[in-house]
Structure I
Amino acid sequence: MMDVNINSPVAVRLAGMEALSGALGPVGFARFFQQIEDGHGDYTKEKYQQPDISLEALDKLLSSQK
């Protein structure tokens, strides 16, 4: 058994991920996370609430992030 600091959420999460990966293998581990990670929000509603942005404005925004 692993020695895990249960007071640290990060340590608990990492230990759990290692245990799942070891028990399920890489493919099973990925499939497990696909099932439990639903994301958040309502994409079908939110996609229409996004403002339209021109390619020039998008290029300017991305260039400023460099």
Structure II
Amino acid sequence: MNSEASPPSMTELAIPAPTVQAILQALSGLRYGQVTVIVQDGRVMQIDRTDRLRLPASEPVPTGVRP
């Protein structure tokens, strides 16, 4: 007998389709950042998306030189 339980499927979790779509939309196009799903009493209450912008590496400023 396998003592490790497999994770529940989406249908077993009973997450409403609009909620799943909202989470997928928040993930869509996200290159750097995070998506936070706030759950209260077993219901998704809020979805936060934080985008991060990665700037290209710049030339180091020589020591003692002020711009």
Structure III
Amino acid sequence: MFKTLAQWVNKNNQEDDGAVTVDWVVITSAVAGLSLAVILTISNGAQVYATFVSEDLEEIAYEVGYGE
């Protein structure tokens, strides 16, 4: 699969007519959009779990005596 993808990329890098340029713009924008969607999805969940971890660490610190 990766060899075929690499061949496709190399072939399209050598062509510079209008249709290939449009293909690259569409593919690049799709990759950027998907990356942004993944980052936003993961960051929201990560922020929630980071809050849970922070609360648990504070609780442990008070139990041990570091919170005094």
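Please treat every number below as a calculation from the coordinates, not as lab data. As the structure is a computational prediction, the values presented were derived from the model and not from experiment.
Work out the source of -32000 here, i.e. which of I, II, III gives that when helix-only ellipticity at 222 nm (-39500 (n - 2.57) for each DSSP H run of 4 or more, over all residues; to 500) is computed. It must be structure III, since only it matches.
Hey, Cα Rg over 2.2 N^0.38 Å derived from one of I, II, III reads 1.92; which structure? That value comes from structure II.
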